[in-house]
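Derivation of every value follows stated rules applied to the coordinates shown; laboratory data play no part. Remember, it's a predicted structure, so these values are computed and weren't measured experimentally. Cβ atoms are built from the backbone, for glycine too; each structure is taken alone.
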Structure 1
């Protein structure tokens, strides 16, 4: 199959300019500052303790390198299909590769919706006697997915305004939580360093790689290109601004957590570590403040991810690599894609746990980011990109993907069967749809 790339303007669609810079930053922050910090905190502390803020910062730097190619390709192609479309147009003679990326990235987004909803549920029920009941947690996760599915089907502008309110409110709440924790610290960094002297550099970089999923939401801005003003300026401005804010928030929150909350409490109550710790240190009001922050953060992340990823799914379906009905839109809204993604996210919540979702999401987005850097390298003249920066990104992202595989194989070998099985299934579906598409063209 040959894709027309002679005139990149031919791939642009008419824009419905409902999203300004504040909405775009909110979408990026909503996707990043969501379940990430609340989900990864317990896992990170259990592995590297006091070095958690450092690993989170390194994960942000990895994400910055990944974002460089996304931004350059996004400004060049201006297509809401984002990573799928970028690879399709860069390598027009590889339909299976385009289909494969489409399936991988969509299910990567589905895993993040599952991650954010799971975290939302963990904090929502953390104050009740059934806080550790896994099935109640999963049902609450399904309910919050349903709520934001309805909101996204309802209206783009309505979703944007709600996202604004949730994101900018949660930023204030998270900053307050951070400084309250720091002001109530019961230890200091030198003391913690003495107790974590055996932590290895390898472990820090493994955690940095695993935490990549906490930053993946920046790509969602690219899916709204048809509904944004001035994409040439607003795409880089929104993504870089949101990433700087996300890194700062993550580092401050994690620093406050390790200074104020005993490590054993963070590890034991890893699904809702901040709320549990704040309750023991600050009392009921501290617990409630953390829960409000967590619910706002995860809610905006679910909404932003459903918004962006559903548009990418519709683009892929229009090309024939997903069922055609997923491409249908009403008032620019791909309702079928939204409903399908949300349903699969709930299925993933039912079938797995926090660690599997986190590892699958991180590895998938590192892999996709690696392929985007590869595409940008080929188009570097057209995208006006730095060859050195692209090569650094390729090296760092390759190393990160290897580290995640190394960690899972050496510590959680049973979980890798679920992850590998899911990749095999997605790859088979991608091959089947690409073959069907090719047969239709040949006949």
Structure 2
């Protein structure tokens, strides 16, 4: 990666003026561990519900709803302030403080012995997660030149999937590892959370040393959430592609909530019902979840090479079709049957395709002078998607069927696919 015009023409990614290869490498490192840690808290949550605070299985869908909804409410409230703060003090400062905050949250969460305590500890953790999530998207938008945006988004997607795989294949096995050393189930869970906290602190130090210092050179002035909403909506009304990007970000984040929370919960409960111990159930959960993320990784490699060669709307259409098939298939598959394997593969491909297609579409269409508002409103639409997934799917998971979350988001992907086809037809 290089930002020199003479050399960059033969490089895969050219960086925007003011950024160096060191800044890009540090960002990719941060993206790897940030997504690992953000995914881990959703992945390990069923263990906390079943073992550490012992919520009855019949209430776990609604308990997951409450935890996920409160996390996204915190995100909605803080996305504007964190964007404004990063324009004043720099992305690096907000990123580092966010990582340190989630590290402290990982220390506090496993100390909860009641569900109320778990809710409060998770809300504390969510403040840091909001900062980290906001800076991931913002730094990714800052770094590349426009012609390299799809390539950098694809590379970042690959890195992030590797991060999720680390969380699945390594961190998910820590409870079983600590149990073999003599720890009981609760202590094994605590040691696992604290290991994640240590990783957060190490990542914060790396970001402090390697990210771009100070505020961005051409930062947009932020005037609060109302201003962000007004400018972001005005951009969408003037450009239907931006509106489509908001919709794709909405369902992409809903997809993540379902695969990260309800897929994990369903696998955990299926493992416990089949007679596995809690640490063994987490390992089984990690194996299937890891298969989905491995498929996502392969799809990210494909995305890397095709994103800048096809129209962004075509990319969105393909992504929505893949996600619709994958999530619906997982919904109708038995989590303990062999059918869950191909279904999980298709779901993983659809998950990452939706995320990356939203990034490249908004990165291309957002005007530079209001990019902060466009990405800020995209972040809000994503948070609303997660709230939708939790409020609707959490209720239906307990009251109707454990397949409900997957079928609901599969249908929503189909609806946005229809909107994308409409946008492309009008453009043509």
When volume of the Cα convex hull per residue in Å³, for residues 52-179 alone is computed for each of 1, 2, the largest belongs to: 1
Ranking 1, 2 by FRET efficiency 1/(1 + (r/R0)^6) of positions 20 and 116 (r between Cβ atoms, R0 = 41 Å, to 0.05), the structure that comes out highest: 1
Relative contact order in percent (Cα under 8 Å, 6 or more apart) derived as 25 - corresponding label from 1, 2: 2
